[in-house]
Structure 1
């Protein structure tokens with residue numbers, strides 16, 4: 001389904017980590033939820049949110065008297081235009097770099113708003129009345145705006161607003177690791193010049209485009225080591241490296257650690 005909502009209960013506990021391919025908004029109304037996201041454990045407490053970005057690994061570890069929801073939706077469902085693309089990533093609400101952050105509901109009025117949004121989504125999904133998907137999109141957009149406001153209020157810092165074209169580039173990299181595309185090849189796919197792509201990357205991250213690509217490759221490599229139980233040669237292959245020894249040198253240069261040291265178990269290269 002393009003959008004799905006279900007309640008958090010004891011059946012939500014997972015026996016093993018799973019890779020998420022949708023955007024997820026976790027909401028704890030009361031009680032406590034412990035969840036592992038990319039090898040980092042978070043405790044979501046009363047009146048808190050936590051987001052999961054596509055391609056992250058996650059696992060519900062513990063649930064204590066929790067009332068809350070898991071809201072899942074696809075990129076295609078929400079991102080109908082550039083403004084929606086930018087909104088979903090405003091201020092790092094959903095982040096390609098695995099920077100998950102607990103977000104607090106600041107007051108009772110906001111709490112009541114959130115409850116109404118979830119109730120509306122639940123009702124639309126159950127009734128499926130005329131143009132219910134349009135209605136769902138509208139309510140979801142309002143909820144995302146509301147959660148974004150809470151995060152901005154909580155952080156007390158300037159709003160980070162990435163460009164839609166830059167976000168398209170990030171999505172393209174995330175979905176193209178095995179192709180090992182060059183900066184020029186990414187620029188061609190985005191129908192812009194290599195110089196324009198470098199300017200976009202510098203503006204949004206302060207890094208060069210190549211360094212950003214390298215950062216994302218390393219993040220993906222660590223996820224594969226942590227959760228897929230692959231050896232160095234297998235990870236190198238999945239990331240488009242024909243030579244696993246070259247991949248090992250690349251990994252060490254980027255992280256100052258050996259790829260072998262990130263294996264979950266002792267596996268042959």
Structure 2
């Protein structure tokens with residue numbers, strides 16, 4: 001601060017009539033842009049893409065995640081249709097879940113894919129490693145879920161906003177303390193698999209919210225969207241795509257086997 005052309009400290013007392021000059025604060029350096037995630041495509045044609053999403057990538061912009069989202073990378077790759085901030089996206093998977101996601105490349109494909117999802121005509125299979133053993137080799141969990149009554153960051157069966165949710169599971173492999181399940185979604189509610197499996201006492205290994213955090217030294221939940229199958233919305237041909245377990249989950253599975 002300058003008072004009558006001379007530098008003065010913050011504690012300087014004014015008596016009236018002085019000329020004051022205040023230097024504006026230096027402009028904060030603009031935050032560097034968050035790099036877009038690299039796209040791994042499991043299937044691609046002029047109408048749609050099937051993306052193999054790595055764990056840790058947010059699907060579309062949200063509070064705290066304005067940049068570096070999958071949606072932004074998809075827009076750069078020509079995805080379109082639907083909402084501006086989530087072009088071509090007709091379903092989503094959690095940030096720390098890896099695996100397959102189908103995305104439209106035109107408004108027509110977007111609308112047709114939406115119809116397939118609403119008709120439950122898209123097969124979405126996940127691999128989930130859970131703590132414990134299921135009581136049967138296969139089963140169905142039919143229980144409405146919604147935002148938890150007491151914790152706004154969680155979803156549960158204890159909710160004031162229930163939405164129908166159906167999850168099917170089948171035992172893939174029985175391990176000493178864990179079970180590897182193949183899980184098929186009939187509906188697609190937020191955190192559906194994690195909530196449903198925890199509700200039948202089979203929490204997902206490594207899940208910090210509903211399961212056993214840091215189990216098998218996992219940094220995230222052992223949940224991987226391993227298969228996506230549907231009739232192509234434009235050509236009618238069958239699309240059936242698989243994704244192998246990423247390295248972190250493959251290492252955890254070997255640890256569970258031993």
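None of the figures in this text is laboratory data; all of them are computed from the coordinates on show. Note that the coordinates shown come from a computational prediction; the quantities given were computed from them, not determined experimentally. Cβ atoms are built from the backbone, for glycine too; each structure is taken alone.
Comparing mean count of other Cβ atoms within 10 Å over residues 75-82 across structures 1, 2, the highest figure is found for 2.
Rank structures 1, 2 by Cα Rg over 2.2 N^0.38 Å and report only the one at the top, that is, the highest.
With respect to Cα Rg over 2.2 N^0.38 Å, the highest-scoring structure among 1, 2 is 2.
Could you figure out which one of 1, 2 the value -4000 for helix-only ellipticity at 222 nm (-39500 (n - 2.57) for each DSSP H run of 4 or more, over all residues; to 500) was computed from? Matching structure: 2.
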